[in-house]
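Student: As structure tokens, here come the structures.
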Structure I
Amino acid sequence: MTPRSLFRAAAVAELVTWTLLIAGMVLKYALDAGDWGVRIGGGVHGFVFLAYLVVTTVVAVNQRWSVGALVLGWASAVVPYATVPFEVAVARRGMLDGGWRRSAEGRAGFWDRLLFFVVRRPVLSIAIGVVAVALVFSGLLVVGPPVPTRS
């Protein structure tokens, strides 16, 4: 899997889960069908959202994006359906071209060394990434949604 194909898959997954969440909201608020759609769609979307942030970060380090491009990539996940247009834009600019870097041209910093670990051990890295996202996701579920304060 190339950086381009991984990033494209994550962008499309984020778009699909936005649809699930919005459909759940329509069921709940427009059709008064209960909150099950929001619980399922929101849960799936939350997990994929966190995974998209991880994938965006890994691809950005590999492709040597600027911090601004990385932040814009993260922000695209906050706006419904913006991940695919962002992916198309960075692909057109050549920011997804090439394969995975396996060595540093020059001095390797912390992020490069972490990237090289991920590239050399993809199965282990995916497992660690899924566990990390699941832990963050679980922690956010425990904290719960923000509660409006009373004035």
Structure II
Amino acid sequence: MNKYSHGFTLVELMVTITVAAILIGVAVPSLTSVYEGIRANNNAENVLNLMSFARNQAVSYGTTVSVCARASDTSCKSSNDWQDGIRVFAVDRDNKEVELRTINSFNSQDDISGPSSIITFSPDGLSSGGEIIYCPGGKSSNSKSISILTSGKVTFGTDGKSC
């Protein structure tokens, strides 16, 4: 009969689990930072695309298109807190707002701020201008900004702006 069994002892198993727990404990905080950076890039890209869409709609259809902080499904709020989402709309001939596109609320841990007034794009492509700053986890270190110039140009602004 074989005296040696194949397998792990309880001590070997406990040492392996302890080492794995230590490695996971060290790795998780750095992964959180990476995740926040990716989330900031993706959401900033979505906001930039939405602003470019609004400008293109204004020029293509010869109408004024407005972008604002979303208060509800059909209204804008007059504050610089854009956390609840972004709304793009135009006013039709009957003076009714026509919803063109929206972004629903952002991650609850993040801060997003922008102008307290509505950003407008005129039929010739010009804008009222403004800046939107996205801060993942409320941290300025990973923040991304989107600049809307009065010429209508929409670009990424400076990273790391205060929230």
Structure III
Amino acid sequence: MSSLLIMRHGEAAPGFPDSKRALTPRGEQEAAAMGHWLAKRTEQGELAMPVVYASPYVRAQQTAELIAKALGCPVATLDVITPDDDPAGVSEWLLNQPDGAPIMLVSHMPLVGELTGLLVEGKAGQGVGFATAAIAELEAEVWAAGCAYLKRFTAPGQLG
């Protein structure tokens, strides 16, 4: 069974172009809180150290860097997880990844919702709604449409 964590970036300020929008102070706090929560879980052995990939957009890179800082791991940029990328293309990419450590994708709406919908329900459609900095944790034998199980969904507001 492989694990996948799909995360939406923290709250971002409005602006143009979209790819240059940065996190707000609240977005930084959300991402840092989620990073701390993930680090605690890895320290306790509940979660294996993930391989972290981020969209090239500024807000996703900032979010991923805060996650990676808490976990003590690097971040790689993945060009196929921007807001309007095709979830089927991401599923294809996932199919070509080696088994092993969990994969964490730090991306955007609507992609995060559509990808979760595709992998769990078998169709992207409207997908799942993600609060900023929320994380969906999925498990699957194979990363194909309808083959994953949604193990947990956590938003920053749920952390005590």
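Student: Where does the value 8.0 come from, among I, II, III, when distance in nm of label points 7 Å out along Cα→Cβ at positions 12 and 124 is the thing being computed?
Tutor: The structure behind it is II.
Student: Tell me which structure, out of I, II, III, gives 29 once relative contact order in percent (Cα under 8 Å, 6 or more apart) is calculated.
Tutor: Answer by label: III.
Student: 25, 15, 11 is what came out when semi-axes √(5λ) of the Cα gyration tensor in Å, for residues 92-139 alone was calculated for one structure; which of I, II, III is it? List each step's numbers first, then the result.
Tutor: Numbers: I: 25, 15, 11; II: 27, 15, 8; III: 19, 14, 9.
Label of the source structure: I.
Student: One of I, II, III was used to calculate Cα Rg over 2.2 N^0.38 Å, giving 0.94; which?
Tutor: Going label by label, the one that fits is III.
A short reminder: the numbers here are calculations on the coordinates, not readings from a lab. Since this is a predicted model, take the numbers as computed values, not measurements. Cβ atoms are built from the backbone, for glycine too; each structure is taken alone.
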